[in-house]
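No value in this document is a laboratory result; all are computed from the given coordinates. Worth saying up front: this structure is predicted, and the values here are computed from it rather than measured. Cβ atoms are built from the backbone, for glycine too; each structure is taken alone.
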Structure 1
């Protein structure tokens, strides 16, 4: 595979989530990746640099302006309000769906439904308890204990890794995060999901 062109954001971005860095090895080379509530694209730029085909959706026009270099390089950038409007990807599926620091429960079924057979869901957001250390603090933006795990099981996803706890760096926060896959039907043998980058095929 040809190495992707070096596409740089117009301003510095936060580094990618350690959860994405830890589990990106579950993505097949050249995966079609949907980044939900992508913001200015800190994950899209990194995934593009890794050779993946990226699609991002957000309602913030100013944030999406940072994605102009990626869009010029072939990335799909969609401006849509997925809370007050329709799901912008009906009938479409992706090899991976990424969600970080975002929760809107009425869209959880659409997010899970966008994971193709054999595809991966990487989801990380705030959990109950975060109101004691900062924002977000409203209950509608905080996962209840075990909620992300239960959602993934209901959606027919196989959970590879799940965490529900407290992180102190780079700032104190309560989080839940999950790496889950949608099993491919009629696979000739059990799929093997390496449990860490060090175990990933070279």
Structure 2
């Protein structure tokens, strides 16, 4: 277990806008991107085709029933994602955060099998989306839609996606400056929301 990945260190880092990633050499590096990618909860965009998939109820969505399985699936290499920043130290650290009630998983199940999902960290009205995986088309997208709806219901203020990708841009993700991010983070941390 990396000495810098204690629950206290992780929570302190997130409260300052910093998060860890493992490199190929096994070492943990800390990141504070500028610009920072977020998904505005009030401007989240769902495509018509994804809406159709959701209406078909192809997936059963569960919260926090298979956290370690989700993070391990996110760590596994996949086509187009041969390298991963999630190593054993990261898995142990976030599983410990999960047991303490700060890290959460949103899971997509199909016929009793975990086929997609995501995990992240919640503090106050702030949620940091860490990673997602999918073994069935649209499973992680449906999990993301569920996450956003859940965060809205729970009156969260900030959904941090850290880095911009084309995948996230289609959902309405946008980039803001580190200074604006810190301001929004501060407001979100003061919000008395709970993930549940």
Structure 3
């Protein structure tokens, strides 16, 4: 049916992340996508503010990429990261499955409206501007994952300890190439470890 796109997006809230791990609080891809959009916007703003000679990233585009970056998982489910990136063959096969799922979602829109969403569900990474924006979104995705690890640690759950170390190492590497990532991590991540009372005062 060509009018079920938004009803399907509504179902993002039913797709939980971190399926192989014990969670103190479930996280679905709807919640995750909002957080990634907020962080991607921040990274784009920070990149513009750094004014270090690199071309700025369009902030609105970054937000839209982030909002839809996991939309295909409505149809595929969330494949755990260790499986998804186990080897290049699995990674390429999963990317192909994600592409088919994205096209299926686009087919749920009226034909004349689908082009309005195609750039965000199927970004053209051959375009340098798109690729630069999407790279910030992927960095925001890793930051969001790290925040999840911090939340689980605060709740006394040791299940995420190894993931936390691995993701932090990823962020350290990204920070070398993307100074806005390092700036966000150093400036805005420490308060995530505070209690509500500490945040307010």
Taking relative contact order in percent (Cα under 8 Å, 6 or more apart) for each of 1, 2, 3, the highest value is that of structure 2
If helix-only ellipticity at 222 nm (-39500 (n - 2.57) for each DSSP H run of 4 or more, over all residues; to 500) comes out at -10500 when worked out from the coordinates, which of 1, 2, 3 was used? 2
1, 2, 3: which one has Kirkwood radius over Cα pairs in Å, for residues 61-140 alone, as calculated, at 14.8? 1
Distance in nm of label points 7 Å out along Cα→Cβ at positions 149 and 181 - highest-scoring structure of 1, 2, 3: 2
